[in-house]
1. A value of 30, 28, 21 was computed for semi-axes √(5λ) of the Cα gyration tensor in Å; which of P, Q, R is the source structure?
2. Of the structures labelled P, Q, R, which one yields 0 when helix-only ellipticity at 222 nm (-39500 (n - 2.57) for each DSSP H run of 4 or more, over all residues; to 500) is computed from its coordinates?
3. Ranked by distance in nm of label points 7 Å out along Cα→Cβ at positions 283 and 299, which of P, Q, R sits at the highest value?
4. Given that semi-axes √(5λ) of the Cα gyration tensor in Å, for residues 155-386 alone, derived from a single structure, equals 55, 18, 12, which label among P, Q, R identifies that structure?
5. Here mean count of other Cβ atoms within 10 Å over residues 59-66 has been calculated and equals 19.6, so which of P, Q, R was it run on?
Structure P
Amino acid sequence: MHEVNTVNKQEGSAASQPALKGVSAYDVIILGAGAAGLICALTAGQRGRKVLVLEKANKTGKKILMSGGGRCNFTNNIVEPEHFLSNNSHFCIAALSRYTQWDFIALVEKHGIDYEQRKHGQLFCTHTAKDILAMLLRECEHASVTIETHCEVSSVQVLESANDEHPCYQLELTMGPNRHKSSVTHTCESLVIATGALSVPSLGGSGMGYDIARQFNLPITERRAGLVPFMFSDRFKLLCERLSGLATAVEVSCNGQSFTENILFTHRGLSGPAILQISNYWRPGDEVSIDLLPGIHAPEWLLQLKRRQGKSRLKNLLTPKLAKALVVELQNLWWPELADSPLAQFKDEELTIIGAQLNDWRLKPSASEGYRTAEVTLGGIDTAAISSKTMETRQQSGLFFIGEVLDVTGHLGGFNFQWAWSSGYSAGLFV
């Protein structure tokens, strides 16, 4: 991206009076045809605004199509501010209140899309995520929204006018597939940045939104991969390789936060819903605590088993609660010398230690898998610079940021899509 340039323009709005010959003028240009960009576009279009959506990828809504295993976890029945992370925990409240999960559910039902509720209030398409994308595109079509793919933004310029309270934005673009690229210029009164963030670059994630923010001197908070699996470099990695594909329900804790859900052993380390959730609170160098028997005080339980079933082996007593392959690995770690001994031959102190490890297995990831597999990017455009009502920047009239590019990140479970719907709708009312 080039630095912002400022030149004079003729009087009148960008849409009604192009500033330069050969320039296509719009009321609103939205960069990014993902969840936030599309709902912003249809909302603005329904208000009679002339809207253009520009997408750099070869198709719209790639992240929508891939989400939820191709079923799209499009929202959640229970949406509260505590389901979101941000340096300003109050920022998301206005948008989430203006466009709720019930509003989006009503849109889904209007289009006759079948959906189902899974655990923790998560709502998924019954058939395919394509239904959600098709719904958004139909709404955009009805609102006369223009959508272009294969678009690369090379520069953003501000066209100032002493007689016009609001600036006009001029975008220089390269459009079309590689062999058929052409240069195009568009102007608009309102420019909306819905470019997503750094997560999953193969689905269109990029830092372009941050580049534009820097042009306008907007603050950006620290960014890192979120909702992401952990990797290990010690002997635990070998254990994970041996258990790859095994899932088990646990409670995972880190830095005062806990989630009870499945973890999944992979050939690189640990994944699964509980790991993805806790990754938002983990920092490099932190330990993660895994309670393999949530709801059971394992030291006391093992001592009771010793009294009642002292002739049994510990491995056999744990197998009904944990997968046999996992129990074998734990045995090799924590009681290899007593593997063939009946529980009665364990000292109480030994069982107490093993029980404590079952309730508090401390592991230190070497790293997360990073943006390549992260579902979201933590951090982003500092919300202190953004109106929580309109999503417009406070210091630059007509410039809006929505969705993941902002410093608002939801928990796993449909919350990031709900933030996209809510923030996009809010901006759509004011662009």
Structure Q
Amino acid sequence: MSKLREFSAVCRIAVGALAAVLMLASVAWGGDTENVLYSFQGGSDGSEPSGGVVFDQNGNLYGATSYGGGSSCAPLTTCGTVFELTPGAGGWTETVLYVFKGKAYNDGDIPSGGVILDGAGNLYGVTGYGGGGNCYLSGTKAGCGTVYKLTPNGSTWTETILYSFHGGKDGNFPAGNLVFDAAGNLYGSTLFGGGRGNCGSIYGYCGTIFELSPPSGNGGAWTEKVLYSFKGGNDGASPDGALIFDKQGALYGTTEFGGGSSNCTWHEDGCGTVFELKPPAKKGGPWTESLLHRFEGYQDGDGQWPAAGLTFDSKGNLYGMTLTGGKGGSGTVFQLRPRRAGAWSEAILYAFTGGNDGVASSGGLIFDGEGNLYGTSLGGSYHGAVFELSPPLMQDGAWTLTDLYDFKGPPDAGWPYAGVILDNAGNIYGTTLYGGTGQGCDDGCGTVFEVTP
């Protein structure tokens, strides 16, 4: 597991909640081909890409690495990078757009998600540590994390720290991808902070959902507002994954822990939740949180530890993954359907077995135009896989999982930990934490890959 998650702490929570329905699924095998577009070498070009990749309008790919880049960031070694991959006749060329400098420079340290693009081609992302906050790690002031922006200027890029988290009632350790609303405000989550709940002695408090609003004039500062602080217990704890909007402007996401169930393995803090945050009826009012589902772990085959965010289908149903739990004990793909009076019902579309199909990853899911879901799993061939999950041909039938490609490890890619994206031709792109030809890391320094149908 990545060092990024080794430094995450676990929350301590407690009792009660809701069960799920298990639908059995079948497994098929695909014959897709894979191409490693770039192998990170460690050192100056980065290592362990922390999130997925995103395309710009010209077909270039962008992402971030948790480590590498050359700057020293005690106690976490190197500080991480943002990179670009440009296609060409001879293959893809990597360019390091920015190397983080860490807390000593009030800069970010260890990108803890991917990047997103705005309409002008600027990049935005978060770092788990660094910035101006006074959070400590292993007795060293490491910062509480940042939100950053990279602006292109010819062949160079300029970084701006839009916000430094401070812990306490503010957030601490932002993670996952950011999302824009129509007005240009940014939204994201922090694993810890917020001033509520008791989520471990190292970081404290149970996490936040935040909004960053751009300045009204040039040269002004972005303004941060904590929209919701999780309480743990029967509430969620430690939101970790991309947020999504519905058409009414409500936010949806997952928390790794919390929910109150006592049926969870490895920890006593609940099995995780799916939540909704509704915007205020009047400007300046509070956002309202509702828990749509509390996971029950292994009880009745439900999942536990959702860490991958959510996606909508055209009918307003939500889809996501849990890292563990399910009938096979190795994670699930689940669906939540809205019901009357605000209730949602859960169905397990697929339960990983830990065998040839591997175990669920922390990457999100994505739909193609035909209603198929795509994602990544760990295990299987040990080094992970890319899969397709196809809906049943008949109502109430089983979803079919197709293993599109099994990673082989160095010099091939290995251990996909983020979600994937699709191009117009149906090719699949993503990153792996390890694998590739890099010699500066144990088991390779990570890759960007393409899987072709």
Structure R
Amino acid sequence: MAVPVPGIPKGTRDFLPQEAVRRNYIFRTIQEVFHLFGYQPIETPAMENLSTLLGKYGEEGDKLLFRILNSGDFLSGVPAGIPYDSSEWSRYICDRGLRYDLTVPFARFVVQHYNELVFPFKRYQMQPVWRADRPQKGRYREFYQCDADIIGSNSLLNELELVQMIDEVFRRLSLRVLIKLNNRKILAGIAETIGMADQLTPLTIALDKLEKTGEEKVLQELSAAGAGAEVIEKLIPFLRITGGNESRLEQLSEMIKASEEGRKGIAEMKELMGYVSSYAPEANVEFDITLARGLNYYTGTIVEVKSLDVSIGSICGGGRYDNLTGIFGLPGISGVGVSFGADRIYDVLQQTNRFPAGDTTACSVLFANFGGKAVQPALEFVRKLRSAGISSEIYPDNAKLKKQLDYANRRNIPYVVLAGEEELSEGKVTLKNMTTGEQKKVAVEELADVLRNR
């Protein structure tokens, strides 16, 4: 009888050593940039109280929360006589959920630790999040986010810094990207101008799907949400604005000039674009009036980053939130942040073959094991190389040399050191380059320097 092969839930993944090393390359690159810009690390629990999470991501986001059943007899909390309904019953049998993103838990963190923090507070956080989404290419149920936020300041210099940081990260990763910018106040101004001032959320949710589904589907969705023909007619010119960033802003400024909120958004966007032009001139930035990122807590600048080489959706995004801490009892603290999608970045690097060739192994040198009296000197060599910062290991068994060399090849270990009795009697070792096959005798005391130079 065949033993069934174990599996994992859909939308999750195992990572083999080479994949894990490559992921660490991404995390390390992003973390180095976070440090460069003065951000401090924090961590929060994988699960939060549902009262913390619900109502922060819109109706669609609430549906994607993974809920955790209460411990023990969880059904005892359901009042008698309530007919079964999954959404209704979950109120009584689930008090906690897996975090959907890192921003809402961060807002909770700020309120809870307010007296321990120095403001403006610049934090970064690199942890997994979970969404009960339908798994598909580039979309997972468990994935890592790498967030950076500045909270306690209204200055648009913070948005400039985030643009600079995004540009630096992707420059270091050798990826071509487009950084899209918009402003929630501009979207509010459009909604007010076309007669949807009280329906901003349906408008932003629909606009957020424009690139994926096209104009016709967006208009159909708005119509289904109750937007009349006159409203739809007024919206169409906004969707068809063309030209460069400055031209688009000028056209839009004229179109929503009757909206005070819209004028504020235009002014903020012009100021930010001015900063970007002067202090991040190499960044590829585009003002996109249809960019909405349908999260309810955004109030100002909205950011989204797209790969120019792979069609995979957003690989980084974020925005300004003026009162996210207010829902936890601390109103009036503005913040802005972005989140790098490490898993999608991995997919882009893989598909474009941009991973560094030398970052595929955790070990640089393998010492062959010849057994007997040769083991002790090899162990001493390994210890000294590690002290010199060179990753090394010894094959644990006195196996045939062919097997040991095959192990090095399969592990992509670039060098093998052969230290048998003959070499040791000469005070030397044989260094074998596993890529070229070249072998060279090296004095024992020179081994570390030779390897370091190579």
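1. Working: P: 51, 20, 18; Q: 30, 28, 21; R: 51, 28, 21.
The read-out comes from structure Q.
2. Values: P: -8500; Q: 0; R: -12000.
The structure behind it is Q.
3. On the way: P: 3.0; Q: 4.6; R: 2.2.
Across P, Q, R, distance in nm of label points 7 Å out along Cα→Cβ at positions 283 and 299 peaks for Q.
4. Values: P: 55, 18, 12; Q: 29, 20, 19; R: 47, 19, 17.
It must be structure P, since only it matches.
5. Working: P: 19.6; Q: 23.9; R: 15.5.
Label of the source structure: P.
Since every read-out is calculated from the coordinates, none of them should be taken as a lab result. Keep in mind that what you see is a predicted model, and the values were worked out from it rather than measured. Cβ atoms are built from the backbone, for glycine too; each structure is taken alone.
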